[in-house]
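The next part holds the structures, each set out as structure tokens.
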Structure I
Amino acid sequence: MSTIFNYEVDMATAMSQLDEFGYYVCRNLIDLGYISKLINESHSLYECDPPFVKNKRAGDSGGSYRLNITNAKVKQCLGYDKTKCINELINHPMIRKIVNTALQSESGVSNYIFDYSTLKSSREGSGAELFPLHYDWRDYSSCVKVYFYLNDITVDQGAMRYVPGSHRVVKTLWAEKPDEMQNLQKKLASFNSLENLVPVIKEHTFSRENRETISNLEFASLNSELNCNYAISGRAGDVLLFDENGVHGGGVLSKGFSHICRVHYVDRGYVNKRLPDQQSRLRRSIFWASTQISKR
């Protein structure tokens, strides 16, 4: 259908899966020729290290890198020529249609990340998880994260784990126990870890439809070697979309390498609060005026 996509995503199926399980995988969605372009762009950004890129793995990587990018900085540094492929993908009408429908809002992008992990890194070589199980929370704003698989990733490559249905549990807790969740957020930097979530879950009464998810979350917290049951393996060209409120995290890299590009799509409420470069002209004027008042 295009030089990027191999087919049109079934919207009804995607929305149903996202709502019920919190994630959806589009198998073989991206043409492998385009995947090669993304890989080249990723490595090129790492090698040339432009000023708009923040490498969160700099200094201890052994060749691994995590390139965090915002388009506000790309624009400021005139760097669109260096991010052409990923931005073409980010702004493609089909991808935007999927995330806009899921967010029930015109989407913005908080940031995007090229993540490349190898066993040469001291962290990965030590057997540490790429990301411990956790959920993300943006003060009632919504975010759909989209992972583009740039190589084949299985449990051995630390595939992303996601506990099905856990997005509903997290939303329920923040809706019904906001004071307790906010207090936890204030006290602990890792308030959103699964380890800190489970005690709150145990003190709350959930509906019957959530009980299986509760059992899965408790199992995942107690059996770190077995929570790979929730891993979402994929091949180069697959695309994973998920609600960031669900419990998720990368596994342990034991063979080869892992290479993904992840894009964080946020709802309009978040854009209006945090991303002035993506606001309407009127909204930007209001945002600027409010910042000036706060400085007085």
Structure II
Amino acid sequence: MPTRRAVLLAAAGSVLAGAAGVGGAAGKMPITIRRQKNRTGLPAKVPAVYHYTGSGTSPTLASIPYSGIRLVWVCFGIGLGSANGHLDFPTPANQSMSSLQADVATLKAAGVKVGLSVGGQNRNGLQITTSTERAQFEADFATLMSTWNWDGCDIDLEDNQVSWTSSVIQTLWANLKASYGSTFINSCAPSGGIDAWATCAGGAGTNLDLYGQQFYDYVSTNDTTRKSEIKSRLDTLQGTFGLAPEQLMIGCKLYGTAGTVGSSTGCYAPAFSEQEAKSGWSGLRGAYVWNTDIEAAHSYDFINNVAPVVL
């Protein structure tokens, strides 16, 4: 069966490249933006947060104002030190395991989706490059599911196919859906190897629900430049790689200067609203922030100022 990207390219009658956007060049047929039906139980618009448990200064999950948040990724699930697919969720540094479990249950009861993000900058040996490693990961994730009942799994392996292999990840996403149902949320948050991840995602079909590139990794000189980069990349993710607006999330970090890693609400909120206003982009799914530790130190800037724009 042809991939979604192949179908889009055939319909357009030309090979797309770079940030070609959603419209065809002069004399070429415009591209029809692909839609993706919502099968996750998430609402149409999704403000999300990453809740890092590895810092003793992080707030507890229950202390964060979640009135406008629809999805929480608890992080991180990591490896056991050796290069293989085994997965562990370490004891949190900011609260007890039992306390975190109770907080997760409370949020889920309130209708907030809560999933596990795996990997991060320090993946501690975790890799998913072979069928053996994928099977190890699936078995260990199933053990965690028996305790946590996660609503989804976010893959945050931040390299260009060193700790992951595209075909193996695609099979993993299919197997997680088969094991936990169509409403289980498959997500990825690319940083390194962004084109490789986009190609992988574009070939995953409806097994991938959310794709949230870490746009705060762009080394921009100001908010205006970063906003332009975000919008251009979203066009490329749709036009070149075949991802639907309903899959796409804008990855945010709100601190520091735009030239380092952070940016302001003056970048991310307009980036979302301006992209959403483009023809065919009303389904743009949402935005997320890294992370609740930083949010707590900066008056919950994303939750108070970006999440309402997404909603």
Comparing volume of the Cα convex hull per residue in Å³ across I, II, which structure shows the greatest value?
I
Distance in nm of label points 7 Å out along Cα→Cβ at positions 51 and 203: greatest across I, II for structure I
One of I, II was used to compute relative contact order in percent (Cα under 8 Å, 6 or more apart), and the answer was 22. Which one was it?
II
Supply the structure label, taken from I, II, corresponding to mean count of other Cβ atoms within 10 Å over residues 75-82 with the calculated value 12.9.
I
The value -12000 for helix-only ellipticity at 222 nm (-39500 (n - 2.57) for each DSSP H run of 4 or more, over all residues; to 500) was derived from one model only; which of I, II is it?
I
If we compute distance in nm of label points 7 Å out along Cα→Cβ at positions 83 and 195 for structures I, II, which one ends up with the highest value?
I
Determine which structure produced the value 15.9 for mean count of other Cβ atoms within 10 Å over residues 211-218, calculated from the coordinates; the candidates are I, II.
I
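Values in this text are rule-based calculations from the coordinates and carry no lab data. Note that the structure is predicted; figures quoted are calculated from it, not measured. Cβ atoms are built from the backbone, for glycine too; each structure is taken alone.
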